[in-house]
Structure 1
Amino acid sequence: MAGIYACDTVMKYINIYEGTVGFIPMVNIQAFKQNVRGVGVDLNQVFPGDKNGKIYEERLAYEFMDFVKEFNPDYVINLHEAWTKFDENLYGKQKDKSFGQTFITNSETFSDYLVRSNLNTNKYIPNPEYKFRIQYFPFKANHSMDNIIDKLKIPSYTVETLRTLPLADRIKYHELCILTFIEECGVKFTYWK
């Protein structure tokens, strides 16, 4: 939910004067309206989707992948929220679990872009408890990030904020992450809020 509000805010106040940025604030509109994770299933469990799928989310995943393929961005950033904060001990036991206050990649390959984005985001977060960490996530064949990387060959990262934080804080963190990732892409913009 915080990612939706953050996208809306950034779209309202950003002025891009060099480069291109695309926003999709909400993918599963029907699930959002019903306040559920999925109408049939969790959308993030059915990628790359199926054009003729019987389940709504299968068709939606296919359309989303088709859109990303056609738009062909340099990077794709997914905004999510996790219930558990990143902790080295928990991460050591459950590398396939999403943790809050992380930037997730499914590649162990070093990404200067991701590292710069992480460092520059954290410059604006005074409390060390809420700084972002980079989390290496095992490949999952049914997730959006993994399919964008694997099938479309586009670097993709997931931002996970901590869902137990107040909504206003989560929105602020997502907004900060969006702006930092855009800046690290080399896009030139002004932002007046």
Structure 2
Amino acid sequence: MTTRRIAVIVGSLRKESFNRTLAQRFVERAPDTLALHILEIGDLPLYNQDDDASPHPNVVRFKREIEQADGVLFVTPEYNRSISGVLKNALDHASRPYGESVWAGKPAGIAGVSVGAIGTAAAQQHLRTILAYLDMPTLGQPEMFLKADAVFDDAGGLREDSREFVDTWLTRFAAWVEQHVAD
């Protein structure tokens, strides 16, 4: 059985981020066929096309981490009905310069959690549009947009009734990656 390396990108920099907490629960609960690694995006400079010829070392590191991954799991908050600026910045860096995107063909999954009643549904829809352009086959079902107080206990662990859904989602994502990974 092959273990697939999955880059996990959290679109929030907040220390107590619900999405970082969810990403950490994913890392803990991932099936044996997935090795999840949370990548750093907060150290990337703002994207500027003038820097394409000589990218910042953190951009080079980030692109290399994506290249080495078999798939990508995005865990996104919702900012003003869209994705965060830091996530968009990471997407832009790894897709540039034109013709040198490291995203193409990488199977993707999207999850998110917020305090709002619709979770991160609008942000995820916007992210799906971006990932389609980047040529990333993205898991459509089941969707995972969660409400924080329904998912986490007071210690930041998953509530008992949420564990089965998370495990089922991770199993489906593992199958999606296997179906789309290029060996």
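Source structure of the calculated read-out (FRET efficiency 1/(1 + (r/R0)^6) of positions 118 and 142 (r between Cβ atoms, R0 = 30 Å, to 0.05), 0.70) within 1, 2: 1. In this comparison of 1, 2, the computed figure 2.7 for distance in nm of label points 7 Å out along Cα→Cβ at positions 46 and 78 is attributed to 2.
When relative contact order in percent (Cα under 8 Å, 6 or more apart) is calculated, the result is 24; to which of the structures 1, 2 does this value belong? It traces back to 2.
Taking FRET efficiency 1/(1 + (r/R0)^6) of positions 70 and 166 (r between Cβ atoms, R0 = 35 Å, to 0.05) as the criterion, the top structure among 1, 2 is 2, with the largest value. When log10 I(q)/I(0) by the Debye sum over Cα atoms at q = 0.11, 0.17 Å⁻¹ is computed for each of 1, 2, the one that comes out at -0.44, -1.08 is 2.
Throughout, read-outs are computed from the coordinates displayed, never taken from laboratory work. Predicted model, so just to flag it, every value in this text is computed and none were measured. Cβ atoms are built from the backbone, for glycine too; each structure is taken alone.
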